[in-house]
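Next come the structures, one after another.
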Structure I
Amino acid sequence: MIDALQTFLDARKEVTQTVSVTSGEDFLVPAVIHARVGVSPNFSEAVLRTTIEAVIEGILRDRAFNEDLFESDLDQQVLAVDGVVFTNVRILGSLASDGVTVETVRLDADGNLIVGESEVITRGTITVSTEVAVTT
């Protein structure tokens, strides 16, 4: 992909220009998120699990550089889903370059994911566990 883009741009550049295409992968911060959700007895846990994953993915899509991720924003969006009685969303950290290890160095004291000015938070892993909420 990088080579193809380099070739494409080289063919279109001015003689006095130098083009160098590099990967931005080192600046991506894949978030690791776990959401525990209480589901109203009138709703399907499986459907809500899928909906909540989509809501969280939507929050992680098209993020700007240096835009931190706050647990409160995740909680607020998940709680707005019809059928959700309670939620407890936690950012566990970010995936290391090996794609397996979870690093916590970017988490602040409140569990928010804080990134540098040249970093962008992306989708890492999202785990949603549901339980039927007891209502009185």
Structure II
Amino acid sequence: MAARIGTPRRRLSLDKGDNDPARFFTYLVSALQGVEESIGASVTAALRSPELPPLEALVTALINAVTAQPTAFVLVLDDYHAIGEMSIHEAMGFLLARQPPQMHLVIATREDPPLPLPRLRAGGKMTELRAGGSIQDMEH
């Protein structure tokens, strides 16, 4: 299902300071809460704990919260190339592999991120816009 005009959209601009997993996911949850306030409330509490829980557990909780939402939305992660922390890339790969259908994730970056792009391409789960205006539509 493609995102339509009027679909809620949120944008998260990233920078090098967002390479801390707790900070990255705090901002990600905040952006999602701009779509629906209740998304990620349990994740927010976990992010405030003295010891960060495993990122896979946080992402699983986010996936479950997004899945419970009836409204489709678009989330744009801008300047994703600023992220170098592999644990964040791994957690985002986990999210992309299990992304709920109502969540349309746009990753804007100047270079290919270390995400499971070949798997997403092979599964027809992504559309790429490249420099020079070429579009590779992988959705069926």
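Where a number appears in this text, it was derived from the coordinates with a stated rule and is not lab data. Remember, it's a predicted structure, so these values are computed and weren't measured experimentally. Cβ atoms are built from the backbone, for glycine too; each structure is taken alone.
Observations on the structure shown:
- When FRET efficiency 1/(1 + (r/R0)^6) of positions 22 and 86 (r between Cβ atoms, R0 = 41 Å, to 0.05) is computed for each of I, II, the one that comes out at 1.00 is II.
- When helix-only ellipticity at 222 nm (-39500 (n - 2.57) for each DSSP H run of 4 or more, over all residues; to 500) is computed across structures I, II, the figure -11000 traces back to II.
- Comparison of I, II by distance in nm of label points 7 Å out along Cα→Cβ at positions 14 and 30 - largest value held by: I
- When FRET efficiency 1/(1 + (r/R0)^6) of positions 70 and 118 (r between Cβ atoms, R0 = 35 Å, to 0.05) is calculated for each of I, II, the greatest value falls to I.
- Rg/Rh (Cα atoms, Kirkwood Rh) from the coordinates reads 0.94; which among I, II: II
- Structure (I, II) behind the derived value 26 of relative contact order in percent (Cα under 8 Å, 6 or more apart): II
- Structure with the greatest value (metric distance in nm of label points 7 Å out along Cα→Cβ at positions 38 and 110, set I, II): II
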